[in-house]
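Take a look at these structures.
Computed from the coordinates by the stated procedures, all read-outs in this text should not be read as laboratory data. Because the structure is a prediction, the values reported are computed rather than measured. Cβ atoms are built from the backbone, for glycine too; each structure is taken alone.
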Structure P
């Protein structure tokens with residue numbers, strides 16, 4: 001694979017009406033194994049042809065990738081990802097980097113690098129002959145708070161969050177004008193109760209300037225600062241980049257306004273949680289593959305097989321799409337989050353929902369409702385693609401496999417009916433058990449070493465969480 005050049009970067013900047021001379025600093029954004037951005041900054045004069053060709057060295061072990069004894073790597077900036085960092089104090093050009101292993105005679109792509117895994121998944125799709133493009137559209141649900149503090153230590157375990165618009169502040173005697181949002185009453189609520197409408201519009205304009213097309217934004221169900229920004233569709237790997245960018249913009253814009261944004265799946269007890277629903281459809285030679293006017297909900301056989309693959313591997317997928325202990329506090333009945341494994345039309349209680357309003361052939365799609373924002377988007381989207389392709393290759397009919405369609409409220413099943421339907425994992429440990437037992441569908445794209453490191457690291461987190469005394473336990477058991 002040819003290395004990028006400085007000329008390529010200059011041409012990319014010119015297409016965006018920019019020049020290298022517009023900047024004083026160059027910033028390199030790197031994705032670690034957990035899906036966090038890390039960065040390194042240098043004066044723009046140090047950004048040379050050698051920088052583009054040979055990259056910048058770093059210690060991969062600190063990113064969670066490789067053992068210390070084999071951790072020397074470089075990242076090579078991707079010119080196509082260049083953007084203006086609007087949050088930097090001095091004019092800064094930022095680029096996302098790809099990870100390479102240092103070797104002789106030539107460096108080579110690091111197989112665990114999240115962007116490389118997403119690239120390999122797209123190459124696998126094209127090589128299969130099934131499709132040449134998966135377009136996805138994630139929905140970004142998150143909370144915006146006016147205050148967040150937490151402490152986890154041997155003698156203190158607590159968190160404190162606050163948002164002025166929450167109903168719990170209705171009784172405050174100072175700085176209070178009323179207009180609070182009721183619990184579970186925030187869906188599409190209007191100002192003055194929706195105090196975050198202006199913030200969302202400002203974030204939307206920032207996202208648009210960075211090439212992230214926003215479909216719309218609105219207040220979500222949670223009364224205490226829960227909002228959503230939904231974006232237009234793009235290629236799978238492209239949207240993984242844009243997911244990272246969107247989260248970066250949202251968090252930094254919130255801080256700039258004296259607020260704090262979080263994509264935690266369940267930051268508030270008793271309120272709706274934050275999902276990251278992923279809408280998806282396949283194309284080949286520019287033609288949609290998911291439409292059939294005579295199929296169930298106008299879905300083609302390919303679409304239904306893709307659904308069959310997703311549902312067959314739904315529990316294992318949670319290991320990548322829902323990789324935090326907090327994820328499983330969201331996947332509970334009663335909050336429009338999926339619990340049982342099935343598919344249906346216009347049913348928000350189902351893991352896979354087929355929007356009835358998407359009727360045109362090029363718009364025909366479905367959404368996977370289980371993922372949340374704690375995932376590494378490159379791994380999560382790649383795993384979703386691989387699971388769906390496995391269903392197409394094996395011709396897994398979701399109806400014959402017992403996954404529905406469930407065109408009724410799955411939350412109102414009897415206990416006996418619930419026992420007959422498979423459910424999503426109820427804990428991170430359960431999801432990791434499923435991934436450990438079912439990951440052959442990821443072969444050829446996800447290195448075995450990556451899966452082992454991923455599972456081990458998440459098990460360590462779960463074990464630490466499971467041994468931590470909780471305030472709930474003090475409230476219930478202290479006097480026994």
Structure Q
């Protein structure tokens with residue numbers, strides 16, 4: 001069930017939210033505490049779908065601050081106006097059920113609890129307390145700061161699945177995004193998605209259209225294979241708009257979501273077991289290797305992976321970034337015998353610099369922190385330089401492997417001035433596709449290669465690794481450009 005909260009705050013906005021989201025919502029939730037002077041019967045009739053009446057008190061993250069009898073009276077008016085369900089907080093359950101009455105029809109009751117201050121460790125006891133209410137549906141929501149914390153939602157829904165209890169469990173915030181998407185995979189009854197105007201009732205809600213059209217969350221099952229992007233940040237990633245439609249086109253029951261992770265060790269210990277594979281981005285491309293049973297030779301030599309898939313005996317790691325980047329560059333200019341400067345010292349720099357050297361380029365590493373450039377050069381057998389000495393090397397190719405210029409900081413660049421010798425500039429960033437770095441290079445007549453080309457090439461190999469089927473390069477580029485235009 002995809003539940004769309006109606007948040008208004010005024011009647012015109014509330015009615016517009018219902019109209020715009022009707023194609024995607026299975027139910028609507030009237031967040032009465034967020035609505036100003038609502039005409040509840042009119043909103044309920046306009047929904048044309050079952051409506052949950054919620055008047056969330058401030059103590060549980062809502063906006064209602066009046067006396068409890070007044071709040072219950074508001075909920076009673078929603079029942080009288082035709083609401084199909086009522087949400088009552090666990091601490092208000094006994095008083096609420098004693099006061100609220102349904103006339104001539106059955107109301108379904110939701111017992112809920114919201115944890116706003118800390119990660120919930122006593123999930124089992126909370127589940128039992130909610131279930132003891134006898135509610136038709138039990139709901140648990142909490143704030144997540146790291147994607148490993150979706151574990152509490154998985155645990156809660158596991159208990160409910162065993163008891164055949166209808167349940168909702170949500171980790172709120174960007175880090176909890178996957179708990180919303182994977183609700184049916186984990187055994188949940190429903191999840192919450194934002195109305196199409198983006199007016200969220202809780203942090204981390206995705207638009208209902210994205211939940212249904214991109215992730216197809218409502219048709220997933222426990223058999224659905226889970227893949228995702230592991231990194232921090234991940235919100236800028238376009239992968240969800242590329243992997244998900246291609247999985248469907250390739251005939252795979254699989255879903256791809258984003259995991260914002262700081263504590264990789266804990267994520268791999270408590271959540272990763274439910275997934276079949278990951279794309280890996282900064283800052284985890286090197287750290288991920290310690291959790292792998294096998295690593296392809298290229299990735300091992302580079303000391304970084306960007307693709308991980310579960311196989312018999314454990315996870316297998318691969319680096320598709322390296323070939324994706326160099327194949328894109330070499331479509332315009334062969335690197336053998338060329339002087340190439342790689343800006344950066346992270347996972348992308350390792351992949352690009354290492355593969356360029358393997359193909360015969362004379363590679364120098366430069367970084368704002370010279371010590372990091374020195375460490376990377378020693379690890380891969382490359383050379384290092386400084387920005388002041390860069391021009392004297394007469395580089396023919398310059399590759400940006402830093403995040404400078406990535407959306408939303410699109411005005412930044414890793415290099416203020418290009419040496420006259422440069423023939424080609426490559427940027428590993430793909431959002432935006434034309435960074436300031438590339439724009440400055442193009443203005444000087446330098447050939448430019450966007451991170452879009454690298455992304456498309458590595459994505460083809462990654463999806464092949466995940467699904468066993470190779471998608472078309474044109475399909476990847478088409479989906480990527482469509483996602484970029486829609487931003």
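Below is a table of values for the structure above.
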quantity	calculated
Cα Rg over 2.2 N^0.38 Å, for residues 48-255 alone - structure with the largest value, from P, Q	P
Top of P, Q by distance in nm of label points 7 Å out along Cα→Cβ at positions 168 and 400, largest first	P
Among P, Q, structure where relative contact order in percent (Cα under 8 Å, 6 or more apart) as derived comes to 14	P
Computed 16.4 for mean count of other Cβ atoms within 10 Å over residues 248-255 - originating structure among P, Q	Q
Structure responsible for 0.96, with Rg/Rh (Cα atoms, Kirkwood Rh) calculated and labels P, Q on offer	P
At a computed 15.0 (mean count of other Cβ atoms within 10 Å over residues 208-215), which of P, Q	P
